[in-house]
Structure 1
Amino acid sequence: MNSRDRVLSAIFLEEPDRVPLLEVGISDVVLKKIFPGLIDHEKFIALSKLGLDSLVIWPFLNHQNSKQLNSDRYVDEFGRLFTRKISFSTSDFYLGGTLNTPEKYYAFPRPDPHDPWRVEYFKESVKASEGRLFLIPCCGSIFEVAIEAVGFVDFFRYMQSNLGFVRRVIKDHADYTIACGNALIDAGAEALLVADDFAYKTGPFISPKRWMEIIYPELRRVAENFHKRGVPVLLHCDGNINLLMNGIIEAGIDAVQPLEPTAGMKLCDAKAKYGEEICLIGNIDVAYTLTSGTADQVIREVKKAINEAAYGGGYILGSGHTIHDSVSPQNFIIMLKAAKKYGEYPIHGAAEKYD
């Protein structure tokens, strides 16, 4: 199997030849330590040689459309305020929302989902990967970017005082996600990712009941649209989403990532409860294991994940968030190699390997 077939097979809850490997982001800091002198467009082939099957790329956000406020602060095309004074290789530091009243929100120009850069970035990335890495574009965010654009405090206040405004904001972001995703499908995308953090480490930002009222209908509308185009939908959602999993599945999401272990997302429980309904992705700890763990600890955690979730298919191995700046390059490589070594189907003796 090639990487494309391997990943799609797992997303559709089948057993591929081996457990696939996917990341939604890999730090340039880590990449440069592994591949000194690496040119940006060469990273896809380099990562495929390490064993990675799939990488999420991010055409939904065009930084060229940001509005510079001063030497370090800027507002992105969705209305979020960032500073470069605190910056990581994968993102700058979020300061707050600028669209904190309905008047400001309605006056702010909506980002163009048909910005030609988005499709060109996707096409150029696919070309650079030479078919060795299955690239999945992120096409939008229904809730996370919406709440960040308005600002957390004001967004939650409007949930009590102006629910109609909240619904409008979420609908606008869902509309954008659908339009951007359709453009990417037209350009050849065979799977799409929606990036939407719904939870803290301890549980959802809003009650599951309210989530079902205002988020679920739009998430379902997005998934149904892409399913009509024959494309599966992945959801990147940090935090403890146990109380939302049934709704995520009912909305039609095909795969969920990253199943953050430090937020209480237990892979064995998720497999037992939801493994026949949704593909599970991730769960390898980046807070400790991939950052400062020993090689044996990394290998043991990979074996454990395969043992708990790979049987019957529908599991893709990866980090429990992203490969951020602090991840050990050596541990990242060890994770990839261990997954290839112990992840071949049929999974025979997985428990013995783990023990």
Structure 2
Amino acid sequence: MSRIGGRMALSIREARPADAETMLEHVRALAAEPDVDVPLGPGEFTVTVEEERRILREYADAENSVFLTAWDDATLLGMLNLKSSDLLPGRHRAMLGMSVHRPARGRGIGRALLERSVDWARASRYLTRIELDVYARNAPAVHLYESVGFRHNGRRRAPIWEDETPVDTFMMGLCFSDKAPVPYQVDAPAYTPPPPCDTSRPCHVRDATIDDAPGILELWRGMRRDPQLLVPTAGMPHLRELGAYERQLQATLASENSHALVAESAGRIVGTVSLKGHDRRMMCREALVAINVADGWRGRGIGRALLKAAEERARSGGILRRLTLFVYAENESARGLYESCGYEVEGRVPNAWFQHGRYHDELMMALLLE
């Protein structure tokens, strides 16, 4: 318990399932503010009380995620959550989100939540990095994060649109350089290179269909065991069930701002690319790009063909204005491909992934569609 400005008794504690309804009211009030720098519009927050309780129980059970709340007696003043990656190579990093009740802003509540979260993360078993996105125009918030130790990792151009006005954001991060990562072992089948491919057979790129789901999963499962691949899930089994992926693919195919394409040769899927758009109105003009090419088919122009076809789909859809992808900083061949297709580096994320016994930085790259 601490006193802010000599008036307010501030208590910061972890959220409990019993707080769910009050926390939902806080988010709905935040979304209804006309000038708040949060990409959430009225009516877009549809989490139920029971869903929120389940989420809070998951946070309470997690070793590398936490949901903090700030109170003045029974009044909720602010919230902060640190959500870590579900992937083992990324369990050391957590994304931070924070909000403070409008009447309570400017009273040090945000700083108190931030400092508590940094202390919690430093004391946690796994976390060695905290990261966040903040509106570039929100100078007070940027200054607050800087004062607590966050550093700029890049500027994202136009990931958010307010009607027809693009809004930039800063990527910021805080690394605990004095804290060693926790090693891990993956129980996965040994990687067996596929048999030689008949690369003389023609390969063509087309839109994916729901019937492609088994072939796409077969490609992914093989790639994820390849120890030479510089991707966060390399060396890990791909656990996605066919039915779950079929539902995800069906949602992608039905979306106006998401697309899925495959490269096919002699009936076999040898490459995929997906564009995953967001369903929130202010974020729906950005899509995350994920591309995969099978072992034995790389270096033959398939990745370029997939990227160009995906760009054409994005342009023809009329909604997307930005394509974003992430690549290991040391993967010079992939970076060269992306740059040749018009993608530009916007930021570098230090210690983004822990793999092969060491950290790997990650580049964020983007292609803006005019």
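Given that Kirkwood radius over Cα pairs in Å, for residues 81-152 alone, derived from a single structure, equals 13.1, which label among 1, 2 identifies that structure? Can you show the working numbers first?
Values: 1: 14.9; 2: 13.1.
Comparing all candidates, it corresponds to 2.
For the read-out mean count of other Cβ atoms within 10 Å over residues 41-48, a value of 11.5 was computed from one structure; give its label from 1, 2.
Details: 1: 17.8; 2: 11.5.
This figure was derived from 2.
Identify the structure, out of 1, 2, from whose coordinates log10 I(q)/I(0) by the Debye sum over Cα atoms at q = 0.09, 0.14 Å⁻¹ was calculated to give -0.47, -1.20. Intermediate values should be presented prior to the final figure.
Working: 1: -0.47, -1.20; 2: -0.58, -1.36.
Source structure for this number: 1.
Have a look at 1, 2 and say which one yields -8500 for helix-only ellipticity at 222 nm (-39500 (n - 2.57) for each DSSP H run of 4 or more, over all residues; to 500), as calculated. Please list the in-between numbers first.
On the way: 1: -13000; 2: -8500.
Label of the originating structure: 2.
Using the calculated result 21 for relative contact order in percent (Cα under 8 Å, 6 or more apart), pick out the matching structure from 1, 2.
Values: 1: 21; 2: 12.
Comparing all candidates, it corresponds to 1.
From which structure (1, 2) was mean count of other Cβ atoms within 10 Å over residues 17-24 calculated, if the value obtained is 24.0?
Values: 1: 24.0; 2: 16.1.
Clearly, the read-out refers to 1.
Out of 1, 2, choose the structure whose coordinates give distance in nm of label points 7 Å out along Cα→Cβ at positions 49 and 345 equal to 5.1 when calculated. Write out the running numbers ahead of the final one.
Values: 1: 2.9; 2: 5.1.
Attributed to the structure labelled 2.
The numbers here are math on the coordinates, done by the rules we state, and not lab data. The structure presented is a predicted model; accordingly, all values stated were derived computationally and were not measured. Cβ atoms are built from the backbone, for glycine too; each structure is taken alone.
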